[in-house]
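Given below, in the form of structure tokens, are the structures.
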Structure P
Amino acid sequence: MGYRDVLINRDGHFGKFGGRYVPEVLVPIMDDLRDEFFSAIKDDDFVSELRSLYRHYIGRPTPLYHCKNLSDTLGGAQIYMKNEGLLHTGAHKINHCLGQALIAKRMGKKRVIAETGAGQHGLATATVCAKFGLDCIVYMGAKDYSRQRPNVFWMEQLGVTVIPVTDGDQTLRDAINAALRDLISHPEETHYLLGTVCGPNPYPAMNTYFQKIIGEEVRDQILAQTKTQPDYLVACVGGGSNALGLFYDFLDDDQVNMIGVEAGGKGVSGDEHAARFEGGSVGVAEGFKSYFLQDADGQLASTHSISAGLDYAGVGPQIAHLKESGRVKFSFAVDEDVIKSYQLLAQSEGIFAAMESSHAVAEVIKLAPTLNPDQIIVFNCSGRGDKDLFIVTRELEDEGFKNFLSEQVSSQS
């Protein structure tokens, strides 16, 4: 059995990882969702509607772009970028949000809840709920609510209630916990639109299915442009949805190397990072078994990343399986290198990548010079950098922008 068959299956186990660890009240809800999903993907009408919306509503296929200037600057391999940032709402998250919204619609659900860190999943959820007329609540850690305020504004304009979560570290894990509590309180009428390949069965398999369109397009696009397949695929890894989206279609092609890049934060020697494979351990949390950063008492540890979308203490169970099997190698990028990579891509190619995606760029910058000019790297630019405006200006200590904000506040007071 190939990797692809293992990673999308009904029982939700991937090697020793995955499973469904939920309160008993949620078991029938998860069973119904699993059954509806696996029925839907065999329904030609469902698949046709999904593919039509991918093309006509969110803008697929996204471009595969040869970063020739960056390639020339670094020397070595030729670098190609899958530009998911050009999708409607600005990131890959819209892929699985659209798919899950169609599932919720099939199930007769009228209410959707979601969690979000960087805000891109929340924005995509709000967008599809507006399109399909679904009531929506988005839970967001209070820290992320503050540092990703532009996305909060856009979500609210779409008619969504955004609730800042003040429990714990006030980040993504706390938003997930709040959403799960909501689902337990309102299990019948609510669909929990979980935002990555984490969580209890069937979420990892379901979101992988909706994201695998990324790699399917890359396979056709790279063949059309180069007449060959890539040597390396590179993607950042928070929960793992954009990485599995890129990797999935190539997992059974042994000649294609894959690298996932975690958030190294301020350095993995301390505790201000989110690199689960650098100091994490196997555990069960938030409905599934995987690698987590945990403290001495087995509780989820605090994390840090310059990117709100990568500072989660856990990683998707399929990602953990791919790590333990050796099929995917893993690295990390520290905040300082992420900012430098963001700047180099912008100044060489005129493209602003999200902070999350800039972790992948950092790995590409290290990898490309070690390879030959006839080798090919494809990295996933999972989102565009608009949402990170305030993070970047703070990190770069842009006095002009600070003065502009002060003037705007003064003019409205």
Structure Q
Amino acid sequence: MRQSQLLTKAVKEAPAEEESISARLLIRGGFIDKLAAGLFNFLPLGWRVHQKIEQIIREEMNGLGGEELYLVALHPRGYWEKTKRWQIPEIFKVRSQSGREFALSWTHEEIITPVAQKFIFSYKDLPKYLYQFQVKMRDELRVKAGLLRTKEFIMKDLYSFHSNEKDLDDYYEKVKKSYFRIFERVGLKKSTHLTYASGGTFSPFSHEFQAVTPAGEDTIFVCPKCRLAINREIKDKISKCPNCKGKNFRQERSIEVGNIFKLGTKYSEAFEFSFQNKKGEFRPVIMGCYGIGLGRLMGAIAEICCDEKGIIWPEEIAPFRVHLLSFAAKDKKKQTKVQKTAEDVYGNLIQNGVEVLFDDREDKTAGEKMMEADLLGIPWRVIVSEKTIEKGNVEIKRRESKGAELVRPDKLLGSVR
């Protein structure tokens, strides 16, 4: 894409009320736009990042045997009354012209359970794994830190349905491994810890995935031996590391980037959702749920993967792989050669399937282009200038690297791949 045609423009200053690094960088770079407290629009660059995070998660969910679906965001009151959760204060509620009351999708247990109930009758129908990417709306009182705590966001919900506890336990462990692969692919492998949290309805503990950063609003205690962590709410209940039995913990600030729960039979019993086992007996279906908020994950990545100049996007989720910068030359002949070389490089990369943002703007200085390139954080920067073309080269540099090198244009493709 040509940067001259891009909707957004980088800005030097973020809104004064935004204190978090991620919010300031994402707004300055034109990735997101703040509509109101806790409400953000995703702009073209930001939506490209969001979609790539979604695709990584989708691949991992499909690898777990998940079937993707899409559930409604407008929930009739009766479904929430069945589970006795209608009075949750964070639920946005609306009334139709006919007087019916609805909840806006705070979560989806109340919807996925009766959907599965229509198709699961026997042990032969189990296990079953269903997931979606769907909007959630929550009346958060403490919206802050940009995408890290909002009133509206997209979440990946995976729900699993089982005939027995062992089957749930086995699948639960598979999801843990899959989540770690997700966080590795989005660039948070070193930062993320499996964290014991307060239990759900079925087990003493649930688990969170916490990414360590000084900007986090959560507190966790990390075992230095095995990297397992415990969150603050249950620290008094656990004196030793559940994994290696170590007693020394390191206190850290962190952001929750995912969570998993064993729901047990809470929702199946509320909806009288049962299956017939091999003996012909009817038993309630056992459930688990596994969530990742995509916007929050994106915010956490921007918070952690950055330096004083801007964001450093991990390669799999960067909006583009290459940022091509063309610097104007004073001499007309040399300028013609710079333009031709830049166009040739751009065309060759595009033809070979490399995503490129081409800064072809003529009203920006070299310094302005360099500053914006650092802010946007695209993994590879390629510069075509009067200086580089003297010997038939282009300059190539990794975003996080201090040094650059000169390569011939015909060797560029191999370098950026």
Structure R
Amino acid sequence: MAIALIAACSAACASLGVWVYLALFRGMFWRADVRLAAGAMPGEEGRNWPGVAVIVPARNEAETLGDTLPGLLSQSYRGELSVYLVDDQSEDGTAVVARGLAEKNGGGVELRVIEGEALPRGWVGKVWAMQQGYAAAIRGSCEYLLFTDADILHPSGSVRDLAAKAEGDGLDMVSVMAKLRACTLIESLLIPAFVFFFGKLFPFRWVNDGARSTAAAAGGCMFVRRAALERVGGLVCIRDRIIDDCALASVLKGGESRGIWLGFSESVRSVRGYEGGWGVWGMVTRSAYAQLGNSPLLLAGAVGGMALTYVAPALGAAAGVAGLAMGAEAGLGAFALVSGALSWLLMAVVFLPMLLFYRKPAALSVLLPFIAAVYTLMTVDSARRYYGGSGGAWKGRTY
């Protein structure tokens, strides 16, 4: 029993040290307060706003477009604005639905539907759809490209705010982490934690700091300066990347970059549901092992790191309670209980702002060790799928 308590104490203390580091020295990622504000174009009031081409890759999105496409076609933007929807060989009438919505919109923003071509060798599906929209858009005079997913709902001022941020700060990319849907109990448990983990991996303040190499973007909403994308050779440079958003951010932040920015938004939202939680599992397993470079060594490190960071506090507290209940090694039991409880408490406090951002009960913060254990299983399953030949499966395609 003494050996088990010593191990529990050691793990809990190590976890507490990790959480002190995360809370104080990891770019304050947990505060979730880097937000895109409503903006006005800098300079004189009568200045022309830059031309923007919105590119929407869509594969079997007929049900979703009714909620999202009208928002893009009704933008209150004073500059030239057009929407290019790339129908990525859908089987549900996506293109027909899109054209019908454009007709109902009655003018305003122009919609151009592009019939997607077959996926060429060496490309992943979404990037190929983006490439086809990009190729069509640059025939015009747009200065910016907004790559946005078909499930993202944009308020009427979204393009204006993105353009104002890019022009005002002279940035090559402005990306918004859309507020994901978290309506069911399973979504409420998994989605805030998913965004929390993403922010921990890529602290937004570090992404936005030109002196740091950290680069990331949220693929649902990426506002990119055309000249910057042309400078890096277009989307060809990320043609085979499953995690295309972070890959593009990394390319754009290097070299002669003006800088990139990543933040949250209350109003840019995803309307996609997650099929009782299995959709979240599929979303994570699609790319988790790729994020680890498909490396068994990094997978082992990730599993060990998740266990130490998230699970050790709960195990330390439980071991301390058991030790005290058994009346053996009372000092070790008390130390394990206190160190585990402190680490667990700090973890819950750090997680709390993300729960509040998603308007979820604060009490859910104490469940983070168990939620993290589920995500660890997802990561392991991502590796299993990779070696089974289905690691990059998404929307009917396997990479």
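What follows draws every value from the coordinates through simple rules; no lab data is involved. On a predicted model such as this, the values are computed, not experimentally measured, just so you know. Cβ atoms are built from the backbone, for glycine too; each structure is taken alone.
Hey, helix-only ellipticity at 222 nm (-39500 (n - 2.57) for each DSSP H run of 4 or more, over all residues; to 500) derived from one of P, Q, R reads -9000; which structure?
The correct label is Q.
Using FRET efficiency 1/(1 + (r/R0)^6) of positions 122 and 282 (r between Cβ atoms, R0 = 25 Å, to 0.05) for the comparison, can you identify which of P, Q, R gives the largest number?
Q
Identify which of structures P, Q, R gives the largest calculated value of Kirkwood radius over Cα pairs in Å.
Q
Cα Rg over 2.2 N^0.38 Å, for residues 154-353 alone computed as 1.46: which structure among P, Q, R? Intermediate values should be presented prior to the final figure.
Values: P: 1.08; Q: 1.46; R: 1.27.
Source structure: Q.
I have 2.7 for distance in nm of label points 7 Å out along Cα→Cβ at positions 18 and 346, calculated from one of the structures P, Q, R. Which structure is it?
Clearly, the read-out refers to Q.
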